[in-house]
Every structure is written in structure tokens, then in C-alpha cells.
Structure P
Amino acid sequence: MKKTIFIFVALLSVLGFNACSEDDDFTFVAKPSVEGVAFENTFLESYPLNAANGDNLAERFVWNKADFGAPTPVKYELQASTTESFEGIEVVASDLTVNNYGVTVKYLLTLAAQAGLDNDPDTEAPNTGSLYFRVRAYVGDAAAKTSEQFSSIIALPVVLTEASEDGGVELKPQMFLVGDVTAAGWDPNNTNTPLFRDGENDLVFNFTGRFAGSADTEGFKIIEVLGEWQPQWGLDAGLLSNSEILGADPSAFPVSADGYYSLSINQEDMSFTFEAYDASAAPTYGTIGLIGDATAGGWDADQDLTPTAFDPHIWVIEGIELTEGEIKFRAEDAWDISWGASTPLSGQGFNDGDPNIPVTAGTYNIWFNDLDGRYILIPQQQ
């Protein structure tokens with residue numbers, strides 16, 4: 001009997017070993033995605049390109065997620081060309097694990113130059129034309145030529161605009177807060193507090209201030225144009241996203257408690273941070289004024305900003321007319337505490353011998369944050 005049991009166990013071991021060996025030999029074969037890969041965003045009829053707005057986001061390409069039927073990550077490559085036949089391929093970005101990528105005005109201008117376009121009226125080169133894009137989905141190494149699929153080629157009609165003789169005010173991207181934890185509530189056109197655009201990178205925004213969160217509030221979102229819900233920024237499964245990427249509205253940033261927080265948004269790499277901020281030791285000023293030869297009072301009289309009722313550290317003045325010149329912000333009508341910077345339209349001062357802020361003539365809504373010295377001038381249409 002013992003001998004019979006031993007033979008039976010040995011037989012099971014051999015069968016098990018063979019089964020494991022067969023499992024080890026099993027391989028997945030990546031097959032082309034049945035649905036393929038295709039762009040999902042809606043493109044504009046024309047893309048005006050101005051070098052003054054080079055850091056602005058010209059377009060964010062969004063495509064569907066491809067499925068090659070193998071347990072391996074699918075990667076994407078955005079490609080561009082100056083010809084519809086894609087005779088010359090330029091890789092815009094490779095090894096992407098997300099299904100979107102943004103390109104700037106500066107990049108399109110570079111590609112347009114390669115296509116023989118310019119905005120010089122004294123040359124025979126045209127200032128209008130098309131640039132071509134497609135997306136490649138693949139598994140494995142980017143250089144491999146197997147297990148890959150391409151989207152249809154789309155054409156972006158571009159117009160290289162001529163710079164105005166007087167220079168004009170640059171058009172910069174904006175971001176505004178909206179939500180039941182913000183000063184504006186869920187009204188997208190209620191003097192919504194802007195995020196402060198970085199002075200060096202137009203795709204980075206910061207805001208430090210109060211958010212009136214609680215267990216009963218939904219939170220906040222971000223809009224780009226006052227009075228318009230689209231494009232709309234928020235979260236998707238905890239990650240930064242927007243309505244153009246999702247094809248639907250994102251969820252709100254939750255805020256569980258009323259307090260001060262520091263928010264940073266990077267539109268380029270789609271990252272964000274949102275952290276508690278200790279404002280308990282921050283001074284509360286009686287006045288914050290705008291002064292300089294670009295103002296009606298010159299360097300002799302301040303143009304007072306108004307603190308918001310929601311947050312005494314956020315100041316605003318609307319519809320102020322400025323001439324060509326320079327400005328600074330200062331507290332209590334004195335030079336003991338003042339802020340300036342070398343970057344026009346937006347930046348950050350440190351009350352440490354800061355330079356004057358250069359200004360182009362125009363009408364502006366101006367916001368200032370005395371917690372971190374950030375400012376933003378938002379041009380108003382006449």
C-alpha cells in the first residue's frame with residue numbers, strides 16, 4: 001500500500017513539473033488594437049501664432065487609449081511633419097504613458113518656419129499654411145517597428161500674425177477659482193479670484209490664500225475664461241485633468257477644512273500640489289497701493305487696491321488705466337515694505353530691493369497677494 005501511494009505522489013509531481021514548464025513557456029502576443037488610436041479633441045478652424053505669446057499652450061492633443069491585448073504598458077508618441085505625406089517626421093514627445101500632450105505657440109512657430117512660413121510682409125514666403133500631426137501607439141521600445149499603430153493625420157491650419165507697430169499688450173493664459181470654498185462661489189463670472197501666473201513660465205500658476213472648506217462643501221474648480229465653464233480644470237481619479245482631455249467635466253478639488261492653502265498648477269506636465277499654509281504670523285495691512293510713473297499719481301501718490309472681504313491678504317483694483325512706464329506695490333503709503341519684479345503682467349516681489357515692474361499702456365484689473373508678493377495684471381478689452 002505504501003509503495004502504491006509513493007508511486008501516485010511521484011506521478012503527481014512529474015505532472016505538476018510539466019505543467020509549470022508549460023506555463024513558463026507561455027507568452028503573450030501583442031495584437032493591433034481593434035479600435036485603433038485616434039485623436040478625440042476638437043480642433044480649431046485656424047491657429048493664430050504670435051511670437052509674443054510663445055509660451056502659451058496652442059493645442060493639447062488628446063487621443064483614445066489603445067489596447068494591444070497584452071499585459072504590458074501601451075506607450076504613445078506624438079509626431080509632427082511639415083508635409084501631409086509625413087516625408088519628414090519630427091518626434092514631438094515619446095514614451096508617453098498618458099493619452100494627451102500639449103504643444104506651445106513657440107513650438108508651432110518653429111515647425112512653421114521649417115515649413116517655409118513667416119510673418120514678414122517683405123518676403124514672398126506665405127504666412128498661412130498647415131502643420132501635420134499624428135499619434136503612434138506601441139508596446140515595447142520606442143524604436144521598435146512591431147506592435148504599433150498610427151492615427152489618421154490631422155492638419156492644423158496656422159496663421160503667423162504680424163506684430164503690431166506699438167507692440168501691444170501680450171495675451172497670456174489665465175486661470176480663475178470657482179467653487180463653494182472660494183470667494184465667487186459657483187458663479188463663473190463673479191469677480192473670481194485669479195491664480196497668479198508665474199513670471200517666467202506662462203504655463204505655471206500659483207495661489208496662496210483662504211479656502212472655506214468643510215465636510216459639507218464640494219470644493220473648487222478652475223476656469224480659463226470668466227463667464228465660461230469650458231475649458232474647466234479639476235481632478236480625475238486624484239490627478240489633474242480638464243474638460244478637453246476628459247470630454248466631460250472633471251471633479252472638484254476637495255477642501256475638508258476652512259483655512260489657508262498653497263496651490264500650484266503646471267499645465268505643461270499636468271501636475272499640481274495643494275498643501276496647508278500657515279498664515280498665522282502674516283501681517284494684516286491697512287492699505288496696499290500701486291505707485292509709479294505708469295499711474296495717474298506718478299511716484300507721488302498711491303492708487304489704493306481693495307482687500308477682498310473673503311481674504312484680507314488678497315487685493316484688487318479694477319479698470320485702472322496705466323501708461324507706458326513702471327509700477328510697484330507698497331504697504332501703508334510708505335517705502336518700508338514694497339514689492340516689485342522685472343517681469344511684466346505677472347511675477348513675484350520679495351520686499352528686498354525689488355526692481356520696478358515694467359508696464360505697457362492699457363486698462364487692467366490688477367490683483368496682489370501680500371502673503372507671497374505675487375501679482376498679476378489682467379488686460380481689459382476697451
Structure Q
Amino acid sequence: MPRRRVLLMASSMRGGGSELQTAMLARHLDRERFDVHLYLTDAVGDLLSTIPADVTIHHPPESFPPQMLDRIPGGMLKRQAEWFRDLVEQAQVDVIYDRTFHMTLIAGHQLVQRGLSVNRPRVSTIVSPPEVALPLVEKRFVWLKRRRLAQAYRRSAVVIAVSEVARQSAIQYYGLPESLVQTIRNPVDADAIQGRRDDSAIAERASEGDLSLVVVGRMTEEKGHATLLDTIERLMKDWPAQLPTLHFRLIGDGPLRGGLESRWKDMVLAAGPKDAVHQVEFAGSIQPASAEIAAADGLVLPSHFEGLPNVVLEGFVLGTPVVATRAGGTVELQSSADVPTCYWAEPKDPDSLAQAIREFAGRAEQRRLHAVNAKRFALENHDLRATVDRISELLMSAQA
């Protein structure tokens with residue numbers, strides 16, 4: 001059987017969860033079966049260095065010449081779709097893998113298939129519960145984008161959801177047939193992640209008196225950094241003297257960073273430097289963050305919604321205990337209450353998150369038990385090879 005030319009899609013290689021998963025797929029697809037191409041809206045980001053040399057990268061011009069139609073809703077999308085259609089034709093793509101709704105809006109645009117000599121099948125992936133994610137991320141013309149996405153997904157050969165929560169949300173929100181959407185949970189590249197451990201840094205952390213908590217994520221509304229600061233404010237006012245103090249290391253950048261840093265400075269001034277108790281450090285973007293997660297005493301995920309968080313899976317594999325909100329598919333990272341993997345809190349609830357962090361800080365033995373359970377869970381349920389094989393079969397069998 002001849003190799004199939006697959007075009008993977010991502011907005012960039014800056015290091016978000018979807019970019020990470022797309023890069024992982026680019027590395028691990030079987031080259032005897034696939035000729036791998038990669039479409040990037042912006043060909044930038046630290047993850048570009050992880051893309052193999054045999055992957056052909058395509059990207060549109062940095063800016064399209066301005067036109068009057070750009071002012072009309074969907075005008076720029078139309079031009080992106082036309083450029084993408086020409087790429088698919090010229091590169092003789094056999095199958096498209098569009099991940100995230102931004103990519104599906106482009107690849108699933110009606111102009112793409114109408115302008116092709118032969119229709120190309122698409123395997124689409126939904127990475128977050130759309131009923132929450134779309135209105136939060138897309139502030140304008142949400143109703144129109146919802147309608148266009150529903151049409152685009154119905155034209156897909158198959159739709160993958162990264163969690164059962166995301167699958168059910170997509171079926172209801174877009175009105176999709178249940179048979180069209182299947183759940184394939186994000187895998188974790190355990191070997192690569194464990195290879196980035198810095199045991200000297202882990203030993204150094206263990207010798208310090210406070211507890212180091214790492215928070216990894218782009219500083220946008222849905223990642224819950226503002227909720228985390230509300231939580232820390234409560235912990236500063238009510239912290240048992242017998243518990244170790246906390247050092248929060250925030251890794252990531254984004255549009256909210258300036259406001260968050262100002263808020264933290266105001267909190268310290270209000271409490272007084274001597275009474276601030278806990279510390280918050282804005283470390284900026286660090287790629288990859290695996291060594292930072294491994295060196296920390298714990299990982300905190302304060303998100304308002306998630307599809308299935310890669311960063312938690314990394315924490316599991318690295319043996320770092322996790323405090324997480326029950327946001328979206330995150331709840332699927334524990335199979336039963338009898339085998340706990342995380343300290344759980346409710347999304348957007350600082351009091352609930354504060355209570356979970358107090359429990360984390362006060363129960364060292366329980367932290368170790370969680371870490372053991374979590375690592376076993378990740379290795380048994382999120383195997384990289386098994387997931388890539390499932391996606392490969394869909395890419396090979398997809399028909400327009």
C-alpha cells in the first residue's frame with residue numbers, strides 16, 4: 001500500500017497542549033505508512049526544534065494584503081481557507097488532521113472542498129468542551145462560529161474528542177451524531193519526559209524547608225491564575241503555623257501576566273512583606289517544563305475548563321503530586337475514589353482550592369501515595385504507542 005500524505009495542523013509550535021500533541025504525532029507516525037506534512041498558521045515556537053527534518057512545514061504569509069472584505073465577519077477566514085485549499089492541492093495531500101476549532105474553521109471551510117479537484121477526508125480533534133471553551137475564547141460572532149464549526153465537523157470523516165466530557169459536550173453543542181465522535185484520550189510520552197528529569201534539582205528542593213508548587217500554563221482567563229491568586233490571599237490569612245510555607249512558581253506567559261504580577265505586588269503590600277507568608281514567582285515561559293515539574297513538591301492546575309490537561313499527565317509520569325480543579329476532562333484522570341491521583345478542588349472556587357492545598361501541605365504520606373497511584377494510572381491508560389496506532393488507523397481509513 002502506498003504511503004498516505006497526511007497534513008497535520010496547528011496554530012503554532014509555542015508549546016500549548018494541542019501544539020505539544022501535534023508535534024508528538026509528527027514525530028511518531030510510522031514513516032512506512034505516512035509522508036508527514038505540517039501546516040502552521042505561524043511558524044514560530046520552541047517546539048519547532050522537536051519536529052523531525054523529514055516533516056515538510058507549510059505556513060501562509062505573515063500577513064495578507066488588506067482588503068475591504070476583511071471587515072466582514074468571516075472575511076479573513078475566507079482568505080485563509082483559499083490559501084489552505086491551494087496548499088492541499090499543490091502538496092497533493094491525502095488526508096487532513098485538523099486539531100482545535102481554529103484549525104477546523106480553516107480546513108472545514110466550504111470553500112476548501114469546493115475548490116479541490118478531489119475531496120480530501122479530514123480527521124478532526126476537539127480538545128475542550130465547546131460549550132465552555134468557544135464562548136470564552138471567541139468573544140465575537142460566537143453564534144456564527146458555532147454554526148460553521150457544526151457544519152465543518154459534520155463534513156469530517158471522524159471527530160476525535162480528547163475526553164468523554166469533551167465528546168458529550170461536542171455532540172450536544174454542535175448537534176453531531178454520536179457515531180461520528182469517538183474518544184481518544186491524550187497520550188503522554190513517558191520516556192521523553194522522564195529523560196528530562198534533573199535529579200540534582202530534585203535533591204536540592206528536598207533539602208529546603210518550604211514546599212515548592214509549580215503552575216504551568218499560558219496566562220489566559222481559562223487557566224485560572226486569577227483564581228489561584230484569590231486562593232493564595234486566603235492562605236496568607238489562614239495558614240496553620242505547623243505547616244511549611246509555600247513557594248508558587250508560575251511558568252508561562254500571556255496577556256494576563258502584567259495584571260497578575262501587579263495584583264501579587266498589591267497583595268504583598270497589603271499584608272506587609274513580613275506577613276506575606278507565602279511567595280509567588282513569575283518565572284516566564286520555560287520549554288519544556290518537565291524538569292521544573294519534576295523538581296517541584298507539587299503541581300497545581302487551577303483551570304476553569306480543560307479537555308484533558310497534558311501538564312497533569314506530565315506530573316503523573318514524573319511522580320509529582322497534583323492539586324487540580326475538577327475542570328472538564330481532568331476528572332477522567334482518576335478512575336475511582338478508592339485510588340486517588342489528585343487533591344481535588346472545584347473550578348472558580350478559591351475556598352475549595354485553598355482547602356485542597358492545605359490538605360496537600362499537611363499530608364506528606366498521602367502525597368506520596370497519590371504520586372504512586374497517578375504514575376500507574378498514566379502509564380496504563382495514556383500509552384503513547386497505543387494512541388498513535390489508533391489515530392494512524394483513522395488517518396489511513398478516512399474517506400471523504
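Comparing relative contact order in percent (Cα under 8 Å, 6 or more apart) across structures P, Q, which is largest?
Working: P: 11; Q: 16.
Sorting by relative contact order in percent (Cα under 8 Å, 6 or more apart) in descending order puts Q first.
With mean count of other Cβ atoms within 10 Å over residues 130-137 coming out at 18.4, pick the structure among P, Q it was computed from. Walk me through the intermediate numbers first.
Values: P: 22.2; Q: 18.4.
It was calculated from structure Q.
Name the one structure among P, Q that distance in nm of label points 7 Å out along Cα→Cβ at positions 178 and 210 of 2.3 was derived from. Can you show the working numbers first?
Values: P: 2.3; Q: 5.1.
Matching structure: P.
Thinking of P, Q, which structure, once helix-only ellipticity at 222 nm (-39500 (n - 2.57) for each DSSP H run of 4 or more, over all residues; to 500) is computed, gives back -13000?
Values: P: -3000; Q: -13000.
For helix-only ellipticity at 222 nm (-39500 (n - 2.57) for each DSSP H run of 4 or more, over all residues; to 500), the value -13000 is produced by structure Q.
When log10 I(q)/I(0) by the Debye sum over Cα atoms at q = 0.06, 0.13, 0.14, 0.15 Å⁻¹ is computed for each of P, Q, which one produces -0.25, -1.10, -1.25, -1.39?
Values: P: -0.34, -1.13, -1.23, -1.32; Q: -0.25, -1.10, -1.25, -1.39.
Value -0.25, -1.10, -1.25, -1.39 for log10 I(q)/I(0) by the Debye sum over Cα atoms at q = 0.06, 0.13, 0.14, 0.15 Å⁻¹ corresponds to Q out of P, Q.
Given a value of 17.2 for mean count of other Cβ atoms within 10 Å over residues 50-57, calculated from one of P, Q, which structure does it belong to?
Details: P: 17.2; Q: 13.2.
Attributed to the structure labelled P.
Each reported figure results from applying straightforward, stated rules to the coordinates on display, with no laboratory input. What you see is a predicted model, and the numbers here were worked out from it, not measured in a lab. Cβ atoms are built from the backbone, for glycine too; each structure is taken alone.
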